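Structures are listed in the sections that come next.
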Structure I
Amino acid sequence: MRGSVTARTPAARRRAVRAAGALVSAGLLLPLLGAAPSAPSSPAPRGLQGAFAAAAAEYRVPQSVLLGVSYLQSRWDAHGGAPSVTGGYGPMHLTDARTAIAAAPHHSEGDEDPRGDSSRRVLKPEEFTAKVPANAQLPARLKTLPRAAELSGQSAERLRTDPAANVRGGAALLAAAQKKLGKPLSDDPADWYGAIARFSGADDQATAATYANDVFAVIRDGQERTTDAGQHVTLAAVGGLEPDAAQVRGMGLRKAPEGETECPSTVSCEWIPAPYEEFKDPNGNDDYGNHDLGNRPASQSIDTIVVHDTEGRWEGVLNMVQDPTYVSWQYTLRSTDGHIAQHVKAKDVAWHAGNWYVNSKSIGLEHEGFLTAPDTWYTEAMYRSSARLVKYLSKKYDIPLDRRHIIGHDNVPGTLPSTIAGMHTDPGPYWDWQHYFTLMGKPFKRTAGPNGGLVTVAPEYAKNRPEYTGCVKPGEKCVPHGSAAVRVHTEPRDDAPLVKDIGLRPGGGESTIGVNDTGARLSTGQQYAVAGRKGDWTAVWYLGQKAWFKNPEKQPTAVDAKGLVVTPKGGATEVPVYGRAYPEKEAYPAGVPVQAVTPLPYKLLAGQKYAIGDKVPGEYFYAPTFDTAPHKVVRGKDMYYQVQFGHRMAYVRAADVKVVRSGS
């Protein structure tokens, strides 16, 4: 979606959360086992490492517990005192509900119809001014900073801005949780399972247990990294831990009943269904929402997972997905603890991507977050839960773990020339694709020599800081931040114009550095065919033209790769490009309106090459009514290749192109 700078929430008539909850596997409550404990560390060094040591000693919390909890929250980053999406500050992610209130809900910006099919009316949300809930109405997970201030005697402002104070506040919270459980302030990390679970702020046993298990996994494996402030922090691996997972059962948390979730046992997941209901529209006509019943993968393959951000906080987004008059997606992931809610079964088609062909073949994941606020950062807990969910879905539905199949909403093409400009742009340039895929065991790395013919975009996220505007006000510079995106120019020099996108700007307008402008942007993990090299610059084929990006050897933004590419068949000067792979008209049975195979304004020109994904038949899921009787999957003989054509993917007819190896 487009990032928003205004404060709005879902329509007032959207229904309250009807969470039935789901019992996560009993395996979540099993202790984690490891190897022998490591040797005690040397005296505490200065800096953030020293702050952890000092706070651990003061509050009698094992240093490994404090480091493990902090890593799962923030990976020890301080983010310059900026809050996360849920108002969490500093290395311990201490939350202040005043900064955890939503801005615009997902799908409320731009002109995109989330369903993306002309067989029913265009879906548009209602908008109204946000209301800040009373403090008593906010969950405990959004109020840990004031509690830490009370326990530690430090001001809320210092807890927000001073990393050492923040760590001290987190230690105070853990010690208080341990005492409340009636447990001793033990030196053994295994004794702190319940306190860690309590620190998560979760209100159900499964989520609290999953969080504690993740922390113990960090402690068991150990971690080491340099933070965003240049602080080197180390957590030595601690083996032989046998935490008392049964502590969670005595904490008074709800035990969510078993539901209909499709989740791995390694995450906490509950069933909060999106309604499939029939109703009257404002004009009194029959209508329904907010998804379509299907029979996937028997009827159509599921070959894509679409990553979104919510542009709103958890509770408001859940209200939106339960509105029968509007949009849906399969899963929502919570920032504070990585908890997952499932709304639509994988067999059914949700309305989320703005392209009906993509919707009918994909699963949508909404992550609590904001595109235009780079420092409302995503937590490690959410990244990890999402990575586990994607790995599970990948295995279940045979979806390859690569950027041709795991895409952002901002990589989904418009279906027609008229829909390109309104397509959404989330999760945007600040989603850390490299870290995300590393968690899935699929990091992006060099796979070929310099003559491989392809490059995989892979900048170092923290060091890659392109300038953006429009995060707060149009034209105003955004806060400098790590990014997964790389810009492309018309020539190999910094002051050259950015590549133009004639689909976004049919009049020939220039691409910009606006945070929502995808016209001249490569994204981590995407692959492009090499079109040239000059010094520190590399050119790729992009939107029918040669596009240059800076790729210095000392700090590369892309690495060499090889694979299959398409190019126009001999004699053809240009090939049409499409935003959907629809069947030829002869494939449609009587009673199903023919969907015109309309090309986008782009051309794949002779001599150009583009990396390909799947070869697929033209398909159209006809689902215009609540009654499923007329629903049909139309499948043609015409075959298409998915191509990485620009920032967004696209499709070309197999009959128009030939497939060759890159570098040939």
Structure II
Amino acid sequence: MNLENHLTSIVKEILTKHYATEIGEKMIQFEKTSKDFAGDITLVVFPLVKIAKKSPVQVGEEIGAILKNEVDLIADFNIVHGFLNLVIANSYWVNKLNEIAIQADYGSSLDKGSRLMVEYSSPNTNKPLHLGHLRNNFLGHSVSRILEANGHTVVKTQIVNDRGIHICKSMLAWERFGEGETPESTKLKGDKFVGKYYVKFDKVLKLETASVIANWEKGNFDESSAFEAEYTKFAEAMAAKEDEKSKKGLADKIKKLANNATPIMRDVKEMLLKWENKDPQVYALWEKMNAWVYAGFADTYKAMQVSFDKLYYESNTYITGKQMVEDGLKKGIFFQKEDGSVWIDLTADGLDEKLVLRGDGTAVYVTQDIGTAQQRMQDYPDLNGIVYTVGNEQDYHFKVLFLILEKLGYEWAKNCHHLSYGMVDLRNDKGEVGKMKSREGTVVDADDLVNEVVLTAKEMTEERGHIEGLSANEKEKLYHLIGLGGLKYYLLKVDPAKRMTFNPEESVELNGNTGPFIQYVHARICSLLRKAGELDKAPIQENVFLHDVEREILKKLVEYPVIVESAGKEYSPALIANYVFDLGKTFNSFWQSVSVFKEEDLELQRMRLELSRNVARVIKSAMYLLGIDVPERM
């Protein structure tokens, strides 16, 4: 039982007796004591004023005196307006330390008997992983561990987006411009090699689009072109519009029309159709290029230290999705337009009409998501819910997906959750912050970034020293641990919903709210414990003296299970990150103000060592939930 629940029952009983009237639990309201005032927990007095028939300050004084006199747990109190700040006796905190010390999995909950699936990463096989994928992977992997700590069985998964028009773009570009080169011949990782051709396709597409628009402006239209009427409307509208925003909107529309009229876009659409019809030549090319990408992904995941329990492939699940759409069409859930395309009308639900199958029968993005969700429920019949870790640019998509699944009659759709997170920007050499674009090759490659932070960690660590006695291999492991830990922590300490700007050098700083700072606190405690040797495992005597900073540490330790529970409910590793940073800061204050080995009172010295040991335990546990390792030397 936590402190608030324990005090609620005590205060309810005492006040009911004192005021000779039944005091409901809703009238007993506790909150955290402000840092500006002495106290460990605060009772809000206002709900009790009417019963006591006195001013809030008088009621606070009266209740404070009663509790201090009748409850051993209350050591002192003070009043601030209508708030009664209670100081909890040292014995309570020491006993909590003794309880924490014997709990092997402190902070974790008992098995809840539920199974959840967490999807993350979900890359496209036309490009390497980038900075945005790092936030996605670290977030999904951390949430998986947090949910496990909350007593759930978790299946970590991803859907590999290995089909569609974007995949065919890389395929067509390599077939047309590759001249037979391979990852081996170019010494490029397979995912980077294929990504190079995705960028190549976009460059060619831009040139052809510009050519089409130039011809249209001259009045030259292909006899088979269906865009002449559209362009004529566009030209007239442009002449009529005066404001720049309207002109830009029209220009974007005609660019899209011209884009679809280019020879290379017509060819890539034809390739997609051939792929869906299992054309042997196209399918063989697809298998070969995907194999290159998978090998590259495997190396990146290993460097990132993330893993999966089950993989799904869009090339399989889109078939299930198409079958579900066809069944839904027969039932009247979907409708078909004159061009053969299939849609669902969600306007009554405040959304729009949504395309689920193109006129040529090919699937769209939501089609495979429908099929994937159904396949997962078939694979895991006891699944209680799915958490989709996907950027907030897809917020509308997931509203549509979950609603479609509900309309198809799947009750489990209500247990699907979109863990929406903000995009990651990177500051360029000019100090400008901007969004990354894969098509234009302006992304920050995940491999390069991991290598960069590890190198920066190496330089900073060697500059600081204190690594004498470590072998070359141990040093390299330490550099990787610090660099990757700093990178993960930097991306996880921000609330997932917020957009953020990443600074590689700042992420591995030893000072401030960084992963290396917390790792250093852990290493410092390990050094202290090595010096202490074997600790006496007997419980600490409850009458031992506590400094204010020691009480603050104990309060933080007691809070840990509540933080883990909240992080699970909110799918927020940021709660864990900022908690463990505060714990590290508080321990640093303890380190600077209280002596351990110079303390003559042996019981007090033993308490401080036990306190330090449990701070290290909680730091290691919290950092594990973030997917971060902590060193014993640093």
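Numbers below:
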quantity	calculated
Cα Rg over 2.2 N^0.38 Å - structure with the largest value, from I, II	II
Which of I, II leads on FRET efficiency 1/(1 + (r/R0)^6) of positions 209 and 489 (r between Cβ atoms, R0 = 41 Å, to 0.05), largest value	II
Highest-scoring label, criterion being distance in nm of label points 7 Å out along Cα→Cβ at positions 401 and 561, among I, II	II
Structure (I, II) behind the derived value 25.5 of mean count of other Cβ atoms within 10 Å over residues 169-176	I
Origin of the value 27.4, where mean count of other Cβ atoms within 10 Å over residues 305-312 was derived from one of I, II	I
Volume of the Cα convex hull per residue in Å³, for residues 329-496 alone from the coordinates reads 215; which among I, II	II
Label whose coordinates, when helix-only ellipticity at 222 nm (-39500 (n - 2.57) for each DSSP H run of 4 or more, over all residues; to 500) is calculated, return -18500 (choices I, II)	II
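Since every read-out is calculated from the coordinates, none of them should be taken as a lab result. Quantities reported herein were computed from a predicted structural model and do not represent experimental measurements. Cβ atoms are built from the backbone, for glycine too; each structure is taken alone.
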